[in-house]
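Every number in this text was worked out from the coordinates using simple rules, so none of it is lab data. Being a predicted model, the structure only gives us computed values, none of them experimental. Cβ atoms are built from the backbone, for glycine too; each structure is taken alone.
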Structure I
Amino acid sequence: MNKVQAVVLAAGESRRFYPFNGFSHKTLVAVLGKPIIVHTIESIKRSGITDIIIVTSPNGEIKSILGNGERFGVSIRYVVQDKPEGMGDALLLCRERIKSDFFLMHASHLDFDTFAEDLLKAKKEDIKGVLLAKRKKLGQNQGILKLSGRKVEEIIEKPKKVEDPSSMHVVGIYLLNKDFLNTLEKSSKEHYRLEKAISDYAKENHIGFLETKKDTISLKYPWDLLAVKDYLFKNIKRQISPNARIAKNAEIIGEAVVGDGVEIMEGARIKGPCFIGKNVTVGNNALLRNGVDVEEHSVVGGYMEMKNTILMRNSTTHSGFIGDSIIGPNCKIAAQFCTGNLRLDRNLVKSNVGQDETDTGLKYLGVIVGEDTNIGIKVSTMPGVIIGRHSVIGPSTVVMKNVSDNTRYYTKFAEIVSKNEK
């Protein structure tokens, strides 16, 4: 498989990923102790591919983390895309470096190795490309395949319901022939340039598809981080650092990773799968369950129950309940914080990203908090609420709706002072 190359796209703006799009790329968010793009590079290496081209933004942050790939056992070369102008333009920037058949994928595909071999087997001698595809979900209207038997005729973006040509949509992993780049170069410059070029190429060449029923990774919205975490937890193995300080009556049950310098205090209970990064403190009688990821230098306070949650680096919490939530880096959360994570009517949780209300597809979703935000004592949040970066939530406040960046949000109290009647 070494003759095949991998082109990884990591230069997008990620507007729908708010409030975690302050990173130069969304795959720089750390999950289970590593940036997501590192997990992706490791997945590509597991597939047997060692020649990798990464398209990045000009700031160079990804290059500073990955280097030339030597420590991962691969060779990484970089192409800079000055402006995020779509997948087609990004791929064309790599043209001089592409020497063979190649995989094209987003940097979030840390599941790549589960599909690579089957895609290669599906690319017979007369087939010029294979697209990974999946049965579309209700409401899915992007990247829909128009099929003729086992051949792809066209990729249609946002088709009208009456024109839905199939029940398949592209997942975002493409195996393509180098010759395809000639068609791409001749295509008109537009947002869906790649999809249009694949459709044009399919008119003269056999493009196939591979249907998968496996779970696939998507990283469009911030709550998708919970699915990334769960995917990585599938392969976690129990590993307790000898340098961790664990109280005698603390419990660690099942598959858990506990890093160097961790302190787990008396009465704490950790139920795997769970990841506790370096120099984390878990307070007295805290409970971590159902897949919790606590990144380095963070604090889970005493009497805090945390369920299916990511607590990013350098964030601190006190007592309370945090369920199905994502807390950004450098946040401070005071005592008796409580997240609502289930609607009273038990319907799927909706969340507002930008101006649009989005159906998350999740029955359970708590709060999403941007970096460097402070939350006062006795605060509670409604399901699906997003709190922006560098904000302050005042004490005893119920957060009913999204809070934007750099905002003070609090409930106004009326102080009443009176004398007791004798």
Structure II
Amino acid sequence: MSDTDFKSIIKLDSELNQIQDLDLLLERILLEARKVVRADAGSIYVIEKLEEDGGQVEKLVIKYSQNDTMSRELPPGRKLIFSVFSIAINEKTVSGYCAQTRELVNVPDVYNISLNAPYSYSTAYDKISGYRTTSTLAIPLQTAEGRLLGVIQIINSMDKDGNVVPFSQDDEFLITHFATNAALALQKAYVTRAMILRMIKMSELRDPKETGTHVNRVAGYAVEIYDQWAYRHQVPDDERERFKDTLKIASMLHDVGKVAISDIILKKPAKFTPEEYIIMQHHTLYGAQLFEDPQSPVDVVARDVALTHHENWDGSGYPGWVDPVTGRVIKAAADGKPLGKKGEEIPLTGRIVAIADVYDALCSRRVYKEPWSEADVLAEIKQLAGTKFDPGLIEVFFEILPSIKQIRSLYPEPESA
């Protein structure tokens, strides 16, 4: 192990602590863990309580999977799509055993696991993917207080000539140190996510449509759309990663202004009257007002998103050119009503969240409607390009549709929804 390796891990500790969003942090932790020990692939799992046999059971749920070999076969800028599944916390699998014992597990060759080992490896995954797993290393992510947050499982250590080799003792030392500090960053991100979801819960108590799964999906779609847009526009990687973190949190708060709307309207189990719809439109102004004294980049983007995610590309949306604090009309039409913002007058973030929000609403069940079929949803989104939506962003949306669908599987509606 070189001093350079150890110094790079110390530098990573600082970088990870700057990431505020939980999902983006999980993805970055997996990426950096693989770099630390030159692993070709890997997955990161978190502990979640799932409904099973009438009760709740803690399981490992996959959040991200990465594979350099398979990613090289994808078109530039595209992401690897992986199956979403859960694993029991027991001795039957490498990652399950790691979670159960809270100990690092180093397997030189999963096809030749000792008969004395309690765990085994299912070769079915390799047959499905066409990728051969050999060496694997599983590391628990746990806090200083002993709370297990999840497991990192990394696969196929590569030597300088590109050959798969076992993970070494130096690798074990490096990854253990990395995992300890990654868990601290994760713990901080969990606190941030919990604070945001409590704000969302306030909206949910008022508006049954505003659920935690809905805002997680909308924010996830928004980040994927931005990421591909930024790749197309050659935005530098470091700038892109920073802004994704900001956008993810801001997008989760897109409808927070609904807390100021009357229950009579919010909880109405039918479509609004024209008068009720006008009142409902004010949630954009109320949301923007919450961030009117911005203290951080998140506040600035959250204000833009809350204010403009119902503006339309052709100028037919709302609230238009209105000062959200005073209500003063900044630009008026002939009838004195505010002109709608149109085209690139609408911030990029608002244009992105508009697509994400409508897509999720159409796909989801509401008290007044059943979910639309996938074909109908996609046809509607495509038809609205150039009128409701930025046509360039709609092109991006369809380019990354597999990633959009995967986010829906990561954040499904509760069974009772």
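Tell me which structure, out of I, II, gives 4.6 once distance in nm of label points 7 Å out along Cα→Cβ at positions 36 and 284 is calculated. Answer by label: II. When mean count of other Cβ atoms within 10 Å over residues 340-347 is worked out for each of I, II, structure II gives the greatest result. Given 1.00 as the derived value for FRET efficiency 1/(1 + (r/R0)^6) of positions 228 and 396 (r between Cβ atoms, R0 = 41 Å, to 0.05), which of the supplied structures I, II does it correspond to? That value comes from structure II.
Taking relative contact order in percent (Cα under 8 Å, 6 or more apart) as the criterion, the largest value within structures I, II is that of II. Matching task: -15000 is the computed value of helix-only ellipticity at 222 nm (-39500 (n - 2.57) for each DSSP H run of 4 or more, over all residues; to 500). Pick the structure from I, II. Only structure II yields this read-out.
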